[in-house]
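Below you'll find the structures, each written out as structure tokens.
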Structure 1
Amino acid sequence: MKSRPIILISDITKIYQVGTQEVRALDGVSLSINKNEYVAIMGPSGSGKSTLMNILGCLDTPTGGQYVLNDTDVSKMEDNRLAEIRNKEIGFVFQTFNLLPRYTALDNVCLPLIYAGIPKQERIERGKRSLENVDLGNRMNHKPNELSGGQRQRVSIARALVNTPSIILADEPTGNLDSKTSIDIMHLFEDIYAKGNTIIVVTHEEEIAQHARRIIRLRDGKIEHDEINPNPKLVDF
């Protein structure tokens, strides 16, 4: 049985006003992403991939078109409602980790649960479990400056997963990591995907994109190619 779309965008445009000029960052983009897909979004600088990521992540709203996320139309939502949707539906993994330096790994992972109104004891239990799932159970009381780059990215992945979101949205997740650590992180994504999660990776690195099962390539605000990856690069368990 075919899975239902978790993301459905139709004729999305995003126009910015730069001085007297209009810049069309997205120009009529339509696509659907099903539950438990592993998708890479690629494109050169200025292709619109960052704009598309911001819209998919409910960090921005489109100028035109429709975006339905998990059966909810989020196209015209106000900022406070979008923030609620983000916290519930989307787990973010950023290139720069975005960890609070004075907080422990556990405190950082528990932050989305505070915003969701989860009681303290349950937050702690879920945060610990999430860190153990990324093999950082022995580092949960360490602060970011006491962790390696790879460990910090694992903390950010644990934080992304702690709210059991519909989608993991990763923006250049290996951009600040060496090649060996990058492989470790892609191994972790493979494991997350195998457990039934939907993963969207935005990257300019072909090698990272090749881990995905589907690759969407943007150019000049339009989808240039949207293809199933016939030979995804697998990381052995």
Structure 2
Amino acid sequence: MALINLTSITKYYEMGSQVVRALDGIDITVKKNDYLAFIGSSGSGKSTMLNILGCLDKPTSGQYLLNDKNVEALNQNELSQIRNLEIGFIFQSFNLLPRANALSNVMQPLIYRNIGLRQRKQMAMEALSRVGLTDRIDHLPNQLSGGQRQRVAIARALVTHPSILLADEPTGNLDSRTTVEIMQLFDELHKEGHTLIVVTHENEIAQHCQRIVEMKDGKIFNDSRTEKDSMRVAV
């Protein structure tokens, strides 16, 4: 079943008298429970791809279907709703609220769904339990390690039960040991049925995924499957 279908997607930017082709004719399908990495060097188009997939930006041309919804035709309010309902974001810099504890940070996306406080707390507790942080619910971000902060961010992404988990350089601010732990958690989430899309410039991270899409100059030049089905190679 196709969860995402991009057809002839372009994204052009004008810089003075020049036109930058950040995405230049992208065709790709992502199925439910895919575990996919977009990889490429700086300027390859992978960050623009993340913005398009995450409904943070609109393509210049082409069609983006997400769960059969025509995304590029939506207005800003509709895009915001899609982001809240369909996409769980995990960022390199965690993007946690500094004055809110772990529980409040995970509850935050649920506020926009008109869910009552008691149910929000229950859902957030379940998400924090899934990432192994039930003993840290009252801690502020500055009281947590980098790995724990990323686990809070993953719990926040999970709490809305999104169609896609979209991770932008999720281990970029972590040491090597913590990177292994976070990627093992991603592997487990995939086995549980989640659809994961990881944007990275690191081949070691991409190798955890079942599918690697290599980008260069705004184009896809290789889309291949890895041999990592049930076994994962440590970073």
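Who wins on mean count of other Cβ atoms within 10 Å over residues 12-19 among 1, 2, i.e. which is largest?
When mean count of other Cβ atoms within 10 Å over residues 12-19 is computed for each of 1, 2, structure 1 gives the biggest number.
One of 1, 2 was used to compute mean projected area of the Cα convex hull in nm², for residues 52-115 alone, and the result was 5.5. Which label is that?
This value belongs to structure 2.
No lab work stands behind these numbers, since they all come straight from the coordinates. Since this is a predicted model, take the numbers as computed values, not measurements. Cβ atoms are built from the backbone, for glycine too; each structure is taken alone.
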